[in-house]
1. When distance in nm of label points 7 Å out along Cα→Cβ at positions 112 and 416 is calculated for each of the structures P, Q, which structure yields the highest value?
2. Out of P, Q, which structure matches 2.5 when distance in nm of label points 7 Å out along Cα→Cβ at positions 72 and 136 is calculated?
3. Using mean count of other Cβ atoms within 10 Å over residues 192-199, single out the structure from P, Q with the greatest value.
4. P, Q: which one has relative contact order in percent (Cα under 8 Å, 6 or more apart), as calculated, at 12?
5. Can you spot which of P, Q the value 29, 50, 21 was calculated from, given it is P(r) over Cα pairs in 10 Å bins from 0, in percent, for residues 248-287 alone?
6. Looking at structures P, Q, which one was helix-only ellipticity at 222 nm (-39500 (n - 2.57) for each DSSP H run of 4 or more, over all residues; to 500) calculated from, given that it came out as -9500?
7. For Kirkwood radius over Cα pairs in Å, find whichever of P, Q sits highest and give me its label.
Structure P
Amino acid sequence: MTRWDVIVVGGGHNGLVAANYLGKAGARVLVLERRPVVGGAAITEETWPGFRINTFSYVAGLLRQEIVAELELRKYGYRTILYDPQYCMPFPNGRALKLWVDTDRAAKEIAKFSAQDAQAYPKYVEYWDHVLELIEPVMLAPPAPLAELFEMFSTPETETLVRDLFLRSAQDLLDEWFESDEVKAALAPNAVIGTMCGPGTPGTAYVLAHHNVGILDGHKQVWGFSVGGMGGITQALARAAEANGVQIRTGVAVKNLVIHRGVVTGVETASGETISAPIVASNADAQTTFLKLAPPGSLSTEFEKEVRGIRSRGAALKFNAALSALPEFTADPGAPSDAHRSTVDIAPSLAYLEQGYRDAMDGRFSSHPFIEMLFQSALDPSVAPPGKHTMTCFVQYAPTELRGADWDSFKATAGERVLDTIEEYAPNIRRVVEHAQLISPKDIESTLGMTGGNIFQGDITPDQILSFRPVPGWAQYRTPLPGLYLCGSAAHPGGGVTGAAGHNAAQIILEDWRAASGASPSVPS
């Protein structure tokens, strides 16, 4: 019987990243995934014959390039497509604002709405480049204590940056930079994606920063597609892991942690199998790990209270569809048009987003939802039958709990509301939809095990990031249970397909494993 050094609970992208680094360093690693396929939220499924759908996560760009290089993921099939324009924002009056990768070209588009904003935009891009220079080193390392981190920001310029990112709302920040309501609307969605906040909520400027760290093909602040779908990323990680000696078992659900004399010694599966290892790395969120997998009484009441206080309310649903043809946007005629080769955001104003948030806080699905639409098939024909297309929509605001209804009975209404909203901008949408799938926050929770359907395993607002993540005092991937580590998005630096939490956790685990075993594994740099 194989003796394992590490068991990784959950085969999502962070779990696979951690397993890769651990296996590469010589540890005997077993990954247990309860679903029949690895990948977690980063999967691609043939939902309808010939249509390969990004069921949950839908865009690439956040995966750290250091991880791609160190794990040689391109050798195992990792491929991406940078799309351009990055965004197309249609407005009810028939106009559209397109944000191109080339800053000067984007500024010319913005000039159609405001000459002043066109001049400000290149400086705005430079501002975020400067922010990224500070954020990048922090992402691929355990978080420093907040006081120590803030020592880096001692000049008036960097103090202003701290104020902007940690204390201000996205609306405050955008109001300072731009005058045009349309320009601000085009830049605001990344500040609320996956988060139960409105653009006017303090702290959403940081959420905007978190989504601006994408890098592809040498370009910063960009998004793209994983060729063949998001599952291409996790399948490449799985192939790399197996090449590094990692064993992956799917269809194996972990029921609870095995603890002996206060120390984690392995896991028990839902089938009753006990698998032993001196180290268990959980890719599940903090609430699942500590409140469901850990046996009752194994953690202090104070720690459990902190974990229960993590905000992990769902904010979004997915609406996926198989199309007989591309929808035609009134604001960008033709098919395919620039819109189909970009991210189309339906959120015509900051007030529109704010109202959707207020609806959700009252327990209601937005009457006019924010919809982020992508048509990967327009650039990657491999995901649809010839002449047909895929559409994936990320939709906010959708609270986990509905007032006076439940998601199973409300799905049909929600789906019609999504199509009604799209129809205002693409009148032929209903004629081209062959099949549709709506995935509610409750579905996300039950399918992926993400508490509340929160796609980040906990909001990424300033009070739940850096040394506060998952809870103060436990931000170094170790936990109060010796032998147990967090390696998923519940740990620093948070959500998105970055791989950073898995990378960072693996370095800490290797450090502790070496100290405990006297081994001298080579820690991949």
Structure Q
Amino acid sequence: MNLKNLFAFKAVPQFAMVAGLLVGGSLCENAFAGETLFSNYVFSVAPAGEIGKLWAFSRDNSYSGVTLLSFKVAENGSVVTESTMKEQVSDSMTAVQDGIFEDELAERRRIPAIYAGSKLGYVLPMFAMNNDERYLKPAGYFAIRNLTNILENPIDVPSVAEDLDKPMQYATSGFAYDSTAKRLWVARGALGVMVHDMSGKKNVDTTFVLNTKTNKLEVFNENAELDLKTTPEIFDVRLHPETGDLWLATAQGIWVKSSSGLKNISSKLKDSRVTGLWMGGSPLQIIAETCYKKDESVVGGLWRLYGEKAKDFAKVDFLDTAGKVQKKDIYDEGDYTVGDVAFIGKTAYVLVRVVGGSISGYFKLDSLGIKSWEKDEDGKDQWLYGYETGATDRKVIITSLTSFPISKNRTGLAIATYGNGVSVSADSGATWSVVLNRARLDNNLGSVRMVPSVITPGDEALVSYKLGKESKVTIEVFSYDMRKVRTIVKDAVRNADASRSSNPKEDYWDGRDDHGKDCTMGVYYIRVKDNHGHIGWGKAMTLGGNFR
């Protein structure tokens, strides 16, 4: 899969002819045609501050928007989507930078998000276009209180920032909200950390840098030269849930500001480039990620401070199915970077993606470490949970993960995906329900839709249809001149369903013919017929093998 082309938001020449088809994920539909999400290309999920409610931020080829989802848990434990509301954000700003799948540095491959109380709501970074018409210019942050109150909060960029190689060196990469002091902390990379103070009658923004010579957070001097050795980059910021201390993930270790001053608290990570911090769970887990570029490779590490007796961070252990600790550094060898971490009780759910690839999933980290859930046919241990374990019903990139109160007595998990909407679980990941942006379907194959409707060979376009009663279904693909090129399933049993009857693990077209060859660029027709005389047609476009 060519992620660079797949994520080309601005219409480059080879995509200009189909740019209008991409909007909303189906032929000639707009981004508002679906019944649920703003778009299936979701990049962030976060709590909404109320039981059973979740924010989701989407971006497709043309638009960015937010969706507020409401859930309830049925008596059998399944998740039911009660309602969804959505709204487009500004045409000129987005929360998703264009290099999110291209960049190798961990702090630029995630979208930080936080619920910051009723005054700010759902907080996300904000990017504007640069001179090349790409969203790679840090511009501040969004504060989404509700769907009628989406605020853009610009942050001033001092002239000294022009000395940096790339504007992304001061991109927002972390948030922390102090509900008691009414302060939002914003990690700004080379420009230190900013605090948005809402405690007085007038909001005040102040930027600080970490001075490693004086061991102090000092007000940023816009006339001073940037010295990243003395004032290192700050990649993430957290508030300790028990002490309220301010923790900073920096290019020179982890620093903590408490009542006794500011100090580098980890001897193990003292000189490390710490790109992320996450805190939560019971007992409390503090997870840190280290990541730096060495020659042509990325060196990464996953560290943890666990429980009250721990004196310093230690590398997270990976265990095989028998519980034996692996000697190899599985995290570094896998080229993983952390996207998000969610906590439920003793377990941390660590979302990771592979640098430069499409592999993604989450680890389950408990008191012992990360244990493999199975060995594959080649005898290799499998640590990643994802499509194979039912977290998604299609092979897609997982972009974000969060925990949230899904009911009064349950904590839910939510996963955002690139192309397959949102997955939600009410039982700590044992079972999942998928929420998709999809146009309504008529019964008995009255309408057939392909999601998405434009693909490159190797991708998956779901054949979406609805049956009134159990049927045997045959799905076939025809070229523009009505020559059959593929049989997807033949006489496959499918159940009646109030929403749709598709089996997402079988009823999809990958842009290839019956011989496994890439179909040429063009529009193809998909016929679905059952054994009761019903026939439905859909259509999809493949960009052909030359566009991969």
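1. Across P, Q, distance in nm of label points 7 Å out along Cα→Cβ at positions 112 and 416 peaks for P.
2. Values: P: 2.5; Q: 4.9.
Computed on structure P.
3. Largest calculated value belongs to P.
4. Working: P: 24; Q: 12.
Computing relative contact order in percent (Cα under 8 Å, 6 or more apart) on every structure in P, Q gives 12 only for Q.
5. Working: P: 27, 60, 13; Q: 29, 50, 21.
Label of the originating structure: Q.
6. Working: P: -9500; Q: -500.
Matching structure: P.
7. Result for Kirkwood radius over Cα pairs in Å over P, Q: largest is Q.
All of the numbers you see were taken from the coordinates with simple rules; none came from a lab. Quick caveat: nothing in here was measured; it's all calculated off a predicted structure. Cβ atoms are built from the backbone, for glycine too; each structure is taken alone.
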